[in-house]
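Each reported figure results from applying straightforward, stated rules to the coordinates on display, with no laboratory input. Quick caveat: nothing in here was measured; it's all calculated off a predicted structure. Cβ atoms are built from the backbone, for glycine too; each structure is taken alone.
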Structure I
């Protein structure tokens, strides 16, 4: 392993994630809002829900009458005054998701037009905020189909919001007549409000026809009841919501660029709209490294976004680990590194935030009798990177604004 490149990687990851923590942004959004004369209740959903709720609690204090947080397992960092915290499954909803969601729905019942629901939303909310209209086990199966077929997040959420009593604007309708202040930490490229966490407080721009096209495109297997749900149109008018977006992948990329520059690299932003198969992204970034071998000065090429993985094996990994591993053969022998991390600190159903490879990784893998191509075909990037010392760990970060991938060339 190239120790210098690995050290620089860890420094860039730490600085980039620190720059997009939601605390300051949440407080700023709340301070500029004129609340009604009634009570304030808080609902937070998503992988950054605890961090966002904690920031809101610090800002509003005892003005919060009651609250509910629904976040991913392991993401609750302690008690918050007046707020009940629930943990649920991600990326597939489970009983915990449903229990937390029901608590949130119970909380917003019977509110008046003078009351306010502070609704803090972050990525992962599609799985964590859930009250399905079909049996939970069937929804879990459909979610697994969507996650494994290569569909992008917009296509996935087009289906999910039609199978739920809280998605596609329906949670905001459940809060009426109370006003809803929705503070959003965006994890969807381009910040489309109706797709972030499946848009529980936003009118839905997609149609039943769009949902039907997704089913046909990927050959999804749905029951008659689920198909009936897809034919029921989502709300197209909501008048009790004020939405403020805070944080995005653009800020994540800018922070990575600043950190790289501080380490002596010349940063170049390739894109903040990366959306393709993870292994294709890894191969592309590896070719960037090969093209710019032996530069006059160190270079850092940055790509933000969110790739997808088509699951064909039964291994362990995530999209960022798969991206990194795919780059390993092509940069073998180069004085370069490719790494990719999820800003939330958890890449897929693993404890790693992402993966790192450099010019020495392929040799290390071969010495361990691991073929990276076989590992990719088994979707087993975690095991391969673990053997090469290429797993990146941050722990749950409290934020979620997509991923950042970086090529370092010296």
Structure II
């Protein structure tokens, strides 16, 4: 990026006038407090009444407080974007940014919380102690493998959804793309050979979701090469993907592969390696800002390749904003206690289905493309398509009802009425109403 963009970004994060504040988020007051009566209801003595209602039934906190629309974005700063372990406070701009995306794309209020502790047990204890304040917990930028332990324990302890987006967001979106490629190519999912480069939080979560979809043959690589059953240096999360194979390098593993998922670093996949892949290969090269292989290089090597990256300037962007805001929207609206595997798969299938719908003109304009329709250049919906909110949130809410993790009465939930409500919200976020 240019020096000019750097300065613009720094200025973007600073106050713009004397009434503005530094940073990107603040507090929105949702009720008037302009008269003596309103003051007395906002605080003492009127505030006592909702307090007493909640004392009688803790679930009424959803009725009298912002709990039902509030998410905590929590990080220890150990795996911040592509910056690594830069410290909890240095990661705060990212967590504020996450809160901006929650509000912008799903009208979910979010508060960033940066923890000045790195021990898993202390993080678990801290988050568990504050979880009831929120309707959901979004764990962010916590390095592997401790992120797995932290999420697992918190899901057991907490009575609200706990979701580590670095794992599951990428998994949901690439699974959506994979579903559509399988349909386009006619390849049976059980015959697929998948290679995952990168055995961190995202790589392992993606591989688990592909297995849930029905993929049986997954070869995973870390910085030392192929993860296989002969290695003795694997943590328990990598061991799940260790099997008996003669493959030791990416050269070995990529031969005949139907799909490669890159969650590692720049320029790790060569054109020669792409040439050895199976017919109609799919490559999700998600390293940012430089992917494992640039799309023009991959397409020159294999014109039949179906390509996705983490970048917005190429088709099929793997962007987590297609997932986490809408997943939480659906979970919050049915007062879910967890985000289940079924809810995540429902989100992936909803994204896959939406990609087959005609693309609105404003979305094409946002991308500077005249033609956008279901096919190799469009297997994942655009983040600018507000229908993502309607399709994903409703699918997640319905799955929560079916999985028995919703607090609301299932008989009171009508998915078509909920879609109508979400469409009104989408129109509101677009400034149409």
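Comparing FRET efficiency 1/(1 + (r/R0)^6) of positions 93 and 189 (r between Cβ atoms, R0 = 30 Å, to 0.05) across structures I, II, the highest value is found for I.
Matching task: 12 is the computed value of relative contact order in percent (Cα under 8 Å, 6 or more apart). Pick the structure from I, II.
It must be structure II, since only it matches.
Comparing distance in nm of label points 7 Å out along Cα→Cβ at positions 77 and 165 across structures I, II, the highest value is found for I. Volume of the Cα convex hull per residue in Å³ was computed and gave 121; which structure, I, II, did it come from? Structure of origin is I. For the structures shown (I, II), mean count of other Cβ atoms within 10 Å over residues 213-220 is largest in II.
From I, II, which structure was distance in nm of label points 7 Å out along Cα→Cβ at positions 29 and 349 = 3.0 calculated on? Answer for the origin of the read-out: I.
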